[in-house]
Structure I
Amino acid sequence: MAFPEGFLWGGATAANQCEGAWDVDGRGPAKTDVTTGGTVDTPRMITYRMPDGTEGAMPQWGAKLPEGAKYAVLDNYLYPNHDGIDFYHHYKEDIALFAEMGFKQFRMSISWSRIFPKGIEDEPNQAGLDFYRSVFEELKKYDIEPLVTMWHFDTPLYIEEELGDWKNRETIALFDKYARTILTEYKGLVKNWLTFNEINNTVSFLGMMVPASDEEFQDAYQHLHNQFVASAHAVKMAHEIDPEYRVGCMICGVVDYPLTPDPDDILANRYMWEKSLFYCGDVQCKGKYGTYAKRLWDEHNVHLDITEQDLIDLAEGPVDFYTFSYYQSSCVTTHQGAETTAGNMTIGAKNPYLEASDWGWQIDPKGLRYILEVMYDRYEKPMMIVENGLGAFDELVEGEDGQLTVHDPYRIDYLREHIKEMEIAIEHGVDLIGYTTWGCIDLVSAGTGEMRKRYGFIYVDKNDDGTGSYARYKKDSFDWYKKVIATNGADLD
């Protein structure tokens, strides 16, 4: 059997996509709370209000807030993240279902603005601290290990709007305070932490949807640098607070292949890996920038504000383990006219050898083995796959036992083939210690804001228009994954 004893099978969620209760018990807003719903063809919008009271909305990606505008929740817009799937009030029921499946680990995130509503307060919001303590205690009751992401795209809106977000070095100190608070508060309840979710998205996807200026690249690389420093601080802080703490990075693992054997395509693909994957992984795992970083900066005339202390901090704060998301692969080409395909907030050349999901994401199980082997060879740190899954249209029907369910063999097939490739990677020497499927319970899509793009083993009765009972129903994949966990990956049928 390839999977090691104690392998951490489980599932993953994010606070802003599942919790709901966006303005309950003192929580402050984040940008997801001013982000509307959308579809695969219609972008999510961010809403705002001008000083004269004029209201407006701009696309989620690639647009800038107009001068003088303030983010605002407006009438006549639907904000799906406001309610999520109401995990805030259903967490005991949901955790019991995770336990029934046999979860060893549950990946979740803490909403920064639930702990510090604006991010600048001297004292944390006690109701927020109490909520997550209750969640961790509930997980402990079932011997489920929490894997906790500190930041999952949810900087308090005040910091984004008033302080310039992560471009401002002051944000590092605010995150330090937040990290120290939760690391101290949950000592003994949490062992494994992740600092920044899909940290590489800031740069790797910039300019992909719409052209980006050198100024935008300057801001993005500075944003990333400040997060690198904050991550290193959190790692060092965690080890001081509790020697049992282990802290990992989290990278968006989009695998790219050269579309043709043209040497220009081979080089373009290599440079894509450096920009999209190695840049962030190297800093967080090795504690220093790669030799190619200067080339990436020079491409857009980037000059970073980096202090000598920053370099010391990065060297002293490499992560303990490497985690990543993986959904699909794409192709890179220098040739014009190639057919394109969409993905996890990406656009690339279409691979003629692969099939695609309902949302156009190319399905490539072998790409998972590929990235596992490349990254383990590069970093030689324990690895976890903390997001992997298939977003699909699910139909709620009456099962043979009279209970409502979803027949989802397509999801089982997707996960089965990816788990097989994980097994091969382990046999090839990769130290893979955990696997948490994305959206183990249906939740709001980050990319489109839809509910009908479902990933979970558990169906949540909520529709794109916000209606629904929020009742939970087990899908066929629920029992399948339960068997996979019970056999430690031996029985995938």
Structure II
Amino acid sequence: MNTHTEFSEDANKENVIQPKKKWKTPHTFVILVAIILIAAAATYFVPAGEFNRYEDKATGKTLVEAGSYHTIASKPINPLKIPVAIYTGIVDSAPILTFMLIIGGAFEIITSTGALTALCKKLSKTFSKKKYFVIPVFLTIFSIFGFTMGMSSEVMIFVPIGITLAMLLGLDKVTGTAMIALGAAIGFTAGILNPFNVGVAQDIAELPLFSGMGYRIFILIVLLAATSTYIICYAKKVAANPEKSIIYGIKEDQEYTFDDVSDTMSKRQIGVLVIMVACFGILIYGLSKLGWYFEEMSALFIFMGIVCGFVNGYGPSRIAKEFGEGAKGIVVGCLIIGIARTVEVILSDACILDTIVYGIVNIVGVLPNSIKAVGMFLCQSLINCVIVSGTGQAAVTMPLMVPVSDLVGISRQTAVLAFQLGDGFSNSVLPMSSSLMGYLAVSKIPYSKWLKFMLPLFGIWTALGCLFMLGALMIGY
């Protein structure tokens, strides 16, 4: 036995420098649970309080009474009740989760027919020599949906089309998702004719409905230009070096293969596309004219998926199989949305949600007059972290912000602008946003990867938001 040799080998092993493990961003579940724990901890040191609320007889909305905030007995959450709150969050999110499962199933049926891919292949040939032009075109189209009918969660329906077209043009699915989802987000934020944010806020502020439209059109144009430039720069970087894609190496990237896609469409595929166009037309009419929501939309997509399957020659069992596969692929995304809802459940149950809103609104009062308008915008962005619903945020904050704006000499129109910008921008980065988590679930882009893509653009949007607020003061908006 050569002990010297063994000793030398052991010494060499000790001298070998082990490569450092690369830090990985935690799973979205881990991020959400960390936020939930922070919210639960906050219930122990943030005083409980609430505003008086009343029902506006003219509109039927439940509004907050300005100046009515008062403290109440503290209700900290028992740590053992956190899993119960998670369950409650998932149950409360049932309508959108059901809608997502149905979308996943219906689109799997449609995707399996090859009709959608064939259509996108034809579009890719049209844009082949100017493929980056497709980005501002799609952003503009979906911004119209955003500022007219307030498209937000519904945008996930169209994401597969954007992804397929982007991949056929040699771009990545982040680009495909962004040119659809961010278009709707920009339109929703600019809110030219959006009844769900500007409409509600102006009604509470006692302003003529959709007044001040000219400045909001200017805001939309600027946002479209800035967002188009950002996405195009990212797309060109990825086209030149695919390893620069933020999702490079993720397994799901390999599911998009188009080598066997025919350049011609069969009669069955044309029939599938006709049904899709007809159903999308019905969808837009229902949303804009009939007040449709998740129930009606879900029913329409069940119908569309089944009919498209039969038109393509599928039997009942094949339709059921494809639907099940599509729904299965979106389950994790559904759970993420449900778990994200837990934050609001905890803050509401502990009665500290109103306290947080009250504290943030009071920040505006202590700011210098020169930046009070910017402060209102930034405060609304903070409030959006705990009240993600645009309509809900308007009902809570506008009765508080209107008196503040009157006292500090800022017009009510500017106060509405602060609300719509604060509500809109952060919806594209907050894990509590159901619309964000919805289209990420459909596109299968991890939240951490999307955040890496979005944070620089969110910084640009926020800077532009500050400039828009200063511009509103300068023009006496």
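No value in this document is a laboratory result; all are computed from the given coordinates. None of these values were measured; they are calculated from a predicted model. Cβ atoms are built from the backbone, for glycine too; each structure is taken alone.
When Cα Rg over 2.2 N^0.38 Å is computed for each of I, II, which one produces 0.92? The structure behind it is I.
For FRET efficiency 1/(1 + (r/R0)^6) of positions 200 and 224 (r between Cβ atoms, R0 = 25 Å, to 0.05), which structure out of I, II has the highest calculated value?
I
To which of I, II does the computed value -11000 (helix-only ellipticity at 222 nm (-39500 (n - 2.57) for each DSSP H run of 4 or more, over all residues; to 500)) belong? Of the options listed, only I reproduces it. Which one of I, II has relative contact order in percent (Cα under 8 Å, 6 or more apart), as calculated from the coordinates, equal to 17? The correct label is I. The maximum of volume of the Cα convex hull per residue in Å³, for residues 112-383 alone over structures I, II, that is, the highest value, falls on II.
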